[in-house]
1. Which structure, out of 1, 2, 3, was relative contact order in percent (Cα under 8 Å, 6 or more apart) calculated from, if the result is 33?
2. If mean count of other Cβ atoms within 10 Å over residues 38-45 comes out at 16.0 when worked out from the coordinates, which of 1, 2, 3 was used?
3. Here helix-only ellipticity at 222 nm (-39500 (n - 2.57) for each DSSP H run of 4 or more, over all residues; to 500) was calculated and came to -14000; which of the structures 1, 2, 3 was it taken from?
4. As an exercise: semi-axes √(5λ) of the Cα gyration tensor in Å, calculated from one structure in 1, 2, 3, equals 28, 21, 14. Which structure is it?
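No lab work stands behind these numbers, since they all come straight from the coordinates. Owing to the predicted nature of the structure, the values given are computational and were not obtained by experimental measurement. Cβ atoms are built from the backbone, for glycine too; each structure is taken alone.
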Structure 1
Amino acid sequence: MIRLLCKRVLALISANLERYQQFLLFSIVGISNTIVDFITFWMMYDLLNLHYLISQPVAYGAGVANSYFWNSRVTFQTSSKSKATFLKFVTVNILVLAFTMLCMTALSTFSIIVSKGIATILGVVLNFFLSKLWVFTN
């Protein structure tokens with residue numbers, strides 16, 4: 001019975017893998033963006049002793065640059081390298097940043113980690129759909 005269940009689960013995953021592949025790639029790129037952001041922030045704030053109000057926007061910008069590079073080439077495989085595409089991408093990221101900050105404020109009755117986690121998940125989904133439907137259209 002367990003063997004049959006495992007086979008069915010694997011068949012379901014295989015059947016839907018293509019459907020979710022783009023979102024999975026987007027999520028993997030998002031993890032790398034977070035790593036780039038945190039490492040850049042740590043280097044500027046802790047190693048260079050720069051103020052967090054200087055470190056944070058630069059670190060966020062580094063994550064956004066990483067995101068644009070990988071999402072345009074791998075996730076959405078767009079042939080467009082135009083300034084308009086990049087400006088759309090930056091606009092989406094600013095909107096998603098504002099959205100997540102509003103979510104965190106709305107969820108402020110929870111711990112900061114919980115509210116940030118929920119806001120991040122919602123932000124990833126919003127960012128994916130805006131990127132897919134507006135930024136990286138072929």
Structure 2
Amino acid sequence: MEAKDYGINEVIFSHPDSNSVGANRQEIRDMCALGAVCEFCALGCLPSLMRMKPKDFADVVGDIGEDKVILTTDYFFEWSPPGPETMRMLIGTFLALGMSETAVRKMVRENPARMLGMDADRLAKLDAEQDAHRAQSAQIDV
């Protein structure tokens with residue numbers, strides 16, 4: 001039996017670039033062709049680990065498409081920058097490498113939301129809640 005036989009249409013192929021998984025680009029492409037979504041961690045692109053250079057990551061995204069990628073922080077080391085800062089740095093790097101804002105948004109927001117079963121209406125509601133919170137915080141700061 002396969003996952004699809006149980007109604008599972010997508011699975012997350014987590015940390016394909018890690019030493020424990022060690023998938024090469026062809027294996028990543030093969031997994032995505034079978035329906036997997038690859039989760040890459042920003043931490044793996046930091047100089048201290050450099051499992052994958054940002055340019056190589058961008059090339060892999062070009063191979064499989066941004067709809068098949070989730071970008072996370074995987075932050076848990078005391079020596080690494082805070083998760084939001086790690087993500088900010090990597091997003092800036094990808095934009096500087098020519099990746100579109102749309103592609104980056106899919107990888108860090110829309111694809112993870114889809115995998116969690118959130119639809120566009122739920123994301124819009126979360127956006128509205130964040131906007132209201134920001135507005136309220138701005139009033140307090142004044």
Structure 3
Amino acid sequence: MATKSASSVESAASTETSLGPDGNVIAMLSYFFAPIGGLLVYLLEEDNGFARYHAAQSIVFGLTVIVIYAVFWIGMLVLGMLMGSVPVIGFLLEMLVALFDILISLALWLAVFLVWLYLVVKAYQGEAASLPIISSLAQKHLL
């Protein structure tokens with residue numbers, strides 16, 4: 001996770017926004033309830049490029065997390081059903097899949113939380129933090 005050094009975007013962090021507070025506060029708030037918070041900031045903020053940058057990144061980050069969780073949940077559901085249909089030891093295999101699901105879900109949740117916390121802190125500090133794929137998608141399609 002590299003920190004983008006775009007001085008034009010970062011200089012807007014301490015300037016006021018059309019929503020009222022400084023750009024860094026609005027940028028930080030865009031990550032809360034992502035992607036909805038990001039969408040609200042993206043649609044309502046017209047002047048501050050820093051806040052719009054983080055709002056766009058929040059939208060893509062939130063949607064990416066939703067897709068990852070949905071794909072993982074469907075995969076574990078199908079795997080559990082397949083393992084449960086095995087004769088004699090199906091119940092044990094299904095319990096093993098459930099345990100695996102819990103452990104992977106916790107690890108995934110922790111990873112998402114740490115990335116989200118990193119983005120919130122960087123936004124509040126006035127830095128244009130970027131994530132490898134998410135930032136490029138946000139810049140390409142939303143900015």
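1. Details: 1: 24; 2: 19; 3: 33.
It was calculated from structure 3.
2. Working: 1: 16.0; 2: 23.0; 3: 19.6.
Matching structure: 1.
3. The read-out was computed on structure 2.
4. It must be structure 2, since only it matches.
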